[in-house]
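FYI, it's all coordinate maths here, none of it is from the lab. Model, not experiment: these values are computed from the prediction.
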Structure 1
Amino acid sequence: MATPLDSMISTDALQFAGQVKMPSRYSDQDFDLHCFVDTCESEHVALVYGDVAGAKDVLTRVHSECLTGDVFHSARCDCGDQLDKAMRAIVAAGTGLLIYLRQEGRGIGLINKIRAYRLQDRGLDTVDANETLGFPPDSRVYTAAAQIIDALQVHSIRLLTNNPEKMNGLTNCGVNIAERVPLIIPAEADNEFYLRTKRDRLGHLL
């Protein structure tokens, strides 16, 4: 059973904005799509599969928006493939949670991500490109994700990620992570350098 609307938690930092059934190609069973708005007026989505309220060790993907990879299936990154694999894993588990955070380009926004791509085309890796533009290698924050997990009454999660810093960020926000579940995507010619940089310079467990 989906979490009922009247049980959703709203805080000064995060407001519940609505819920709707979402059929998908991943399963005959619908997801429940929950929308949230934070104080920065960013809009986030939680896809809930099955009944997660009060549950422990819920298989969870916290996924940061990547328009080019998620929607247009860009081969420059592994984001779209990670999203697809996470959706399939959640359905296979029988219950789960996918939180889609609107922090494009590791938090620097779409336009700056495209500017970083242009620098990468000139030979910089993803870390140096961000720093050349005046940004940290990763500007993401996970406060909204932690608040969504709390709002959905999930007690602990099994996190689908290769990124230790994402685990640290969520843990620092009070999320109980029972287990890290690897989300490995085979490298291809167009993203091999990008994946190697994530491993060697950002500490991703690849």
Structure 2
Amino acid sequence: MIRLESVRRKSGGRIHLTPRIPRSGPVTTLCGQALGDGTYAESDSVADCANCIRRSRDQSRISSAFFEQEEGSELLRLSLEQARQRKPERKPGAAAGKQESSRPMLRVMPSPPPVPESVGELVTDGFKPAGQGVWRSPGGVVVRMSGPKRDRFAELVYEGSVVATRDGAGLRVRAGDVEVRSSDEGVEVRIRRR
């Protein structure tokens, strides 16, 4: 437990709390008052400053006050001393850590939801879902679908070469292992079979 020291103005008034009373120089109280050198004295009485008492329950305020008075090393020493006194809690019935890890653990993993054969213009055979309306091919091609049902082809992302060819009345785009065909009937996105 951190012990705070009491200090009072020599002219009288409230008794305040501070981390340490210096031998000389000003002192800053927990309530934020700076008492100049020679204007204060140590007190054995209990503190009666409401702000100091309230702030003495706030660990962060106390820590800040110690560091402001360059007493951080004292706070660290007290913290380490307190940590040494604490002993790690052991679970009842647990002797050694090896016994716990030697038991096999059975985990039941939920199966992923079934992937439909197609989602609008995308034939999902071979694709894996990668987010809301985003699909990834085995070759690393990313296809993004748009629309209210995420069923319309919107974008294709691939870092390799892309080949676009006119195919009759439509267009065919090949990127990695994905093929996009457009025609009068619409667009079809699928894994390209070799």
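Figure out for me which of the structures 1, 2 the number -5000 belongs to, where helix-only ellipticity at 222 nm (-39500 (n - 2.57) for each DSSP H run of 4 or more, over all residues; to 500) was derived from the coordinates.
Clearly, the read-out refers to 2.
When volume of the Cα convex hull per residue in Å³ is calculated, the result is 116; to which of the structures 1, 2 does this value belong? Kindly include the intermediate steps, with their values, before the conclusion.
Numbers: 1: 116; 2: 330.
Clearly, the read-out refers to 1.
One of 1, 2 was used to compute relative contact order in percent (Cα under 8 Å, 6 or more apart), and the result was 11. Which label is that? Don't jump to the answer; show the numbers that get you there.
Numbers: 1: 21; 2: 11.
The value was obtained from structure 2.
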